[in-house]
Structure P
Amino acid sequence: MRLSRFHLPTLKEVPADAEIVSHQLMLRAGMIRKLAAGIYTWLPLGLRVLRKVEAIVREEMDRAGALEVLASLVVPAELWQESGRYAKYGPELLRLKDRHQRDFVLSPTCEEVITDLVRRDIRSYRQLPINLYQIQWKFRDEIRPRFGVMRGRDFLMKDAYSFHLTEADLEREYRNMRETYQRIFTRLGLDFRVVKADSGAIGGDRTEEFHVLAQSGEDQLAVSDASDYAANLEVAETRPPGPRPVAKSTLRKVETPTQKTCEAVAALLGVPLATTVKLIVVKGRDGGLVALALRGDHTLNAVKAAKHPKVAAPLALADDAEIRAAFGCEAGFLGPVGDKVPVIADHAAAALADFVCGANEAGFHVTGANWGRDAAEPERADLRNAVDGDPSPDGQGRLKLVRGIEVGHIFQNGPLYTKALGVTVLDEAGKELTPTAGCYGIGVSRIVGAVIEQCHDAAGIVWPEAIAPWRVAICVINPKNDARVSAAAEELYAEFARRGIEACLDDRGLRPGAMFADIELIGIPHRVVVSERGLAAGTFEYRGRRDTESVALDRERLFARFA
């Protein structure tokens, strides 16, 4: 590609509305342009990269035995009504009507569509298992789109759906997709982790996410420093500590007139925050109230709490009136002493002795409180977020909290959608049964941003070679318009093409500083300079994108770099 004929509208200044590096660099490198909030037009450079990511995903999905289909972005609402998600999904599901006032949605995911396809076409056990995938644009009406393509409203997604006669066969395909995803992200040159996750709006039992490790990631992950254990913070397990120490203190009420938080009480009394207990009062599944007890230095994990059989889902906090009616005082002075409501204690809180907590009286707390003596022995559960230094749940090493960008997610849905949509097949005995299913997603357009978040420097993008727009940029320095320099650049450009090496020829006539800045900004892995001085010496000036210095190479040594 000759850059004189290529649309490359690079920018020197960082756009004011771009918050993270990938958004800034994609705009500056002329990869995307904003059309509306969370909606972007992909320009030629960005589309070259996007198509390369797409090609790797497609190659590996085909290699894994999946079959490609293509569904419509516009989906009849009745399919979503059948599954029950039309009402549950929320405002992110864009609903619309056609000219006949029939209801449709813009698809954010395609479980219903592909399950309906299977319902229509798959009749016999002989047609299973089957894994159908597509690479298609999706739309989610994000409340707050931000970070460019990382959280846009429209996005390119690879979504796959597998259907099976047995749970064992679903497990086999789940492992197949897990290995396929690992190959994909390895080929893309990413530093990633496979993490345990919550199924969220998709539903199902077993699920894992694939995260690119980057400080700008919206998800917090807990990873072991001694094993491959990794989990999204919302599902990262915490291990119960050792036995509770023997009680040594007596219960004593202390005045805390304005101190309503564990931090303030600990500071007033001069005690470690980890020796305090706080109560979070929530709605119970039976219609009453439940108190969740945590150590003062820990935070409640809402996902874990909502899965407890005694807690209402979704998690809902008790209001002020309910708290006053149950405890006889306002929030900020609550404690388990007095057994006002049933208490579920996080393992770490349940292991405390001689702790500080609210006295259930405005302006007072108590010290020296103990379970089983001053408060009923609580039910124990894992209710908190993991923290740095917690023992790893697999018993190997300790947890470290890092940030991650979710780029893939795999699920075992089981019969969740096949049962809702009435899918049945005949088994070998002619008996009808409901297939079980899995689904597997990759954010293709998000990967482009995630790669940049992980692969950049002060000068711009540093593409892995597998998805760089071109492997090499040939830069021409020819201020005198010397025909020999132009001919040498053309011949070199043709030689790269003959060898099957993607190259671009920067023949725009820019000054060297501006030309080199553009090539570094757009992240081309290799740069070769053709100049009058180099021709005289029989060499080309070569520099790798991550190199700090250029080197002079003759033709043979230059092409050896690309062998």
Structure Q
Amino acid sequence: MTLVIVIVALALIFDYINGFHDAANSIATVVSTKVLTPFQAVVWAAIFNVAAYFIFSDHAVANTISKTVNKEFITLPVILSGLIAAIFWNLLTWWYGIPSSSSHTLIGGFAGAAIAHAISIKGVGISWGKIVEGSIILKTVLFIFLAPLIGMGISIFITIVTIMRNVWARIGIIAVATFLTVILFDRFEESKMDENLQKFLKYDKYKTEVTTANAKLKADKNNAAVLMEYETAKEKLDKATPNYKKLAALVNNFDNLGAAKIAAQATEQGLLKDIEASRLKDDIRNANDYLILEAEATADSSKKAAFAVAKVETEKYKEPLKKYFKKEILIDSALTALNSIYPIKEANRKKIKDKIEKFNIEKALVKDIDKADNSGIVWGIIASSLLFCLVYLYVEKIKTPTAYKVATMFKRLQLFSSAAFSIGHGGNDAQKVMGIIGAALIANGNIQNFSDLPAWVPIACYVAIGLGTMSGGWKIVKTMGTKITKVTPLEGVAAETAGAFTLFFTGQMGIPVSTTHTITGSIIGVGATKRLSAVRWGVTVNLLWAWILTIPVSGLLAALTYYVVSMFS
């Protein structure tokens, strides 16, 4: 437990460092255009970093980070080593004023330490694909280049639209762009709700089991054990499919029904009966130190045998729980039956009894559906577009437009755009640390999966990054705000708005991107709109090398750190 506390403390320290390392991303343009003083800017950014807690409810990025490494190779020393390496690299790049990515530092450190751990126990012949999730690493590396390009493209679009002389044409383009954005985010919501529903019903697990068993069967068609494994998995999937399809139809009508009505109708139709006992079974065995035993089994052969027994026997918990739900037995009889199947520790008895009494499958479904609801973000985008349109109309149609009035308008709008980017920064980067803390709690057996993350974790992470931002990062402000290109208030609005949209967009997809890369691309975009020579490409090339080297260097540092940590553990 002591090591978990150390890891949580280091993770929050990293989050704090991330805040002042990346403060420049949020405030560079607003400081360089003299809209706010440096002190006002960091306070402004910090407030909206923390405000992101109330907007990002799904934590898709955090979930992605926690799954960067395959569960078999996630241990507390691995996480500790990754964090130490990430903190070192972040401080080093901050000291030299290099706007590298805190996100990629963390991912590189986590993956590097895991690879070192895997090699130490499995040998150098182990495939990297078995250690890290290749799809996550590939998407992360891909967005090293895509995130700044997306930011650049959007900032160029915003700048061109903003300088159009015909205000009505400008408003028309904004309206069309907003409509397309709402449709896009609606698709994200539908996809995430379906993903959450599949996890809730364990439908995704059954599909994976069928796919895995089928692959084994193709390799060895005459193996009776593999054939039985495939048939069992297929039976589970076939049984779950009708309920999944009926519930999916209800969830697809979320905008009209809402989560509470969906869950109520699902209960009325009996669609949750099959999963009820299975979900409570998981809660009970986890409360009886099942996850702690699983974590210990990775390094201790005797614990591995005990865990194998627990895994099989606790599955039988479902039978007495089904009787309890049917009201055929009372709670004390259910506890006695559970204890006779697999012993319940006396210290855990009251906790397990509370879980049984408080369990409500309907409320659990509501919670999982609501996590994917992104209506707050969508309405924020609509309100932002409306604000821009009203400001344009006021300055150019109601008031007589002058250069001074237009400049003042953009200075005021920059307060709004910098706040939006700070929300995106807080929501994106705080989640990465949440992912690491979640991985540590899973590895230690405190929680079963990321959806069980305690409420204090996101609160602590958002507060830590907010405090870090208030500490500032003046060396990097100079690079971001002046060295890449000279930024005007109009261009500051375009760059920050583009950066904010990119962060909201990738956050909905659960892709951990760098706020540094994103705002850099956006600033390059507004510079290139004037003329290509307005961008100092020499500085940009140097930044690109820092971005490319961050993951491998962090991974190497973490691997070395892991070997040092292993000597003392």
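Quick notes
- Of the structures P, Q, the one that 41 was derived from, the read-out being relative contact order in percent (Cα under 8 Å, 6 or more apart): Q
- Computed 4.4 for distance in nm of label points 7 Å out along Cα→Cβ at positions 388 and 452 - originating structure among P, Q: Q
- Which of P, Q leads on FRET efficiency 1/(1 + (r/R0)^6) of positions 428 and 524 (r between Cβ atoms, R0 = 30 Å, to 0.05), largest value: Q
- Test item: FRET efficiency 1/(1 + (r/R0)^6) of positions 4 and 236 (r between Cβ atoms, R0 = 30 Å, to 0.05) calculated as 0.05, pick one of P, Q: P
- Origin of the value 1.6, where distance in nm of label points 7 Å out along Cα→Cβ at positions 116 and 140 was derived from one of P, Q: Q
- If you line up P, Q by distance in nm of label points 7 Å out along Cα→Cβ at positions 180 and 468, the top spot, with the largest value, goes to Q.
- For 27.6 (Kirkwood radius over Cα pairs in Å, calculated) the corresponding structure among P, Q: P
- Origin of the derived value 2.8 (distance in nm of label points 7 Å out along Cα→Cβ at positions 444 and 508; candidates P, Q): P
- Test item: helix-only ellipticity at 222 nm (-39500 (n - 2.57) for each DSSP H run of 4 or more, over all residues; to 500) calculated as -7500, pick one of P, Q: P
Rule-based calculations on the coordinates, nothing more; no lab input. Predicted, not measured: the structure shown is a model, and the values here were computed from it. Cβ atoms are built from the backbone, for glycine too; each structure is taken alone.
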